[in-house]
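Undergrad: Just below sit the structures, each encoded as structure tokens.
No lab work stands behind these numbers, since they all come straight from the coordinates. Every value quoted in this text rests on a predicted model; they were computed, and no experiment measured them. Cβ atoms are built from the backbone, for glycine too; each structure is taken alone.
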Structure P
Amino acid sequence: MQGFGPTPYLLMAGTAREALEWWASVFGGAVSTHTFEQFGRTDGDPNAVAHGTLTGPVSLYAADAGTDDAPFASAGLFFALLGTGSPEQSKKWFDRLSEGGHVIDALQQRGWNAWDGQVRDRYGVTWLVGYELDSAS
């Protein structure tokens, strides 16, 4: 993963592999995972994900929480996908993230000629998805 800013790293409650694969189906990209057993960890299920990555238009890390780790809780945190995709792509992402999740604020036009909305996906991650229309649209 390359970038110049922070990359989210989520500790999941036993759903890291499933979540990474689902996010890859939403955003595109490639998933790579390594198990607790592969990393020589004994603080959880040997088949649990010790380290996983999604690389693509949206990149993040995820792992299953070990016995002494607290899993991710989204209160007070959301991921902004503002201007990350085209209007069409952003709408598709929003709709897919809504599947099995909860729309907090519908994707809608705002007074400043931009569109945005918030959705909490099926894994408890909150996303702010938005785009601006250029003057030619």
Structure Q
Amino acid sequence: MDKSYMATASSIERKWYLVDADGKTLGRLASEVAKILRGKNKPEFTPHMDTGDYVVVVNAAKVKVTGKKLQQKTYFSHSDYVGGVKTITLKEQLNKKPEDVFYHAVKGMLPKGPLGSAMLKKLHVYAGPDHKQAAQKPEVLDIA
């Protein structure tokens, strides 16, 4: 019987990818980015290890959503004080800080706990076309 392959920290090779979110649907793009961050696109995927790659997302402000999500989808935050609930709609959040919309969508698709936190640190989201990761020479990834 053959043994299953398990990736080790020294055997993981990480790449940098650049994704343009202009005109793409939020949830579909976020799920593909989450797969890359998790490493599910690699043959050496190991569930308990962070085998994923780095992803730079540009034009996050130009992402689109379907249906009535712009008016109906809300984000909640609480200050831990009585009556400290704050809600903001998707449309307001896209105008205020569009990076957080994409970041929040990907965060919900990753594992919870320290492993998911490590994977999320490899995500860099920018509202416009400019990014700070040019020195890493990210490979352009076309996600339909």
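Undergrad: Match the computed value -5500 of helix-only ellipticity at 222 nm (-39500 (n - 2.57) for each DSSP H run of 4 or more, over all residues; to 500) to one of the structures P, Q, and report its label. Spell out each step's value before the answer.
TA: Details: P: -5500; Q: -7500.
Corresponding structure: P.
Undergrad: Which of the displayed structures (P, Q) returns the greatest value of distance in nm of label points 7 Å out along Cα→Cβ at positions 44 and 68 on calculation? Mind showing how you got there, number by number?
TA: On the way: P: 1.4; Q: 5.0.
Of structures P, Q, the maximum of distance in nm of label points 7 Å out along Cα→Cβ at positions 44 and 68 occurs in Q.
Undergrad: So if we calculate relative contact order in percent (Cα under 8 Å, 6 or more apart) for every structure here (P, Q), which label has the highest result? It would help to have the intermediate numbers written out before the result.
TA: Values: P: 21; Q: 33.
Structure Q gives the largest value of relative contact order in percent (Cα under 8 Å, 6 or more apart) among P, Q.
Undergrad: Where does the value 56, 27, 24 come from, among P, Q, when Cα extents along the principal axes in Å is the thing being computed? Can you show the working numbers first?
TA: Values: P: 56, 27, 24; Q: 57, 37, 29.
It was calculated from structure P.
Undergrad: Comparing structures P, Q by FRET efficiency 1/(1 + (r/R0)^6) of positions 12 and 28 (r between Cβ atoms, R0 = 30 Å, to 0.05), which one has the largest value? Each step should come with its number before you reach the end.
TA: Details: P: 0.90; Q: 0.65.
Answer by largest value of FRET efficiency 1/(1 + (r/R0)^6) of positions 12 and 28 (r between Cβ atoms, R0 = 30 Å, to 0.05): P.
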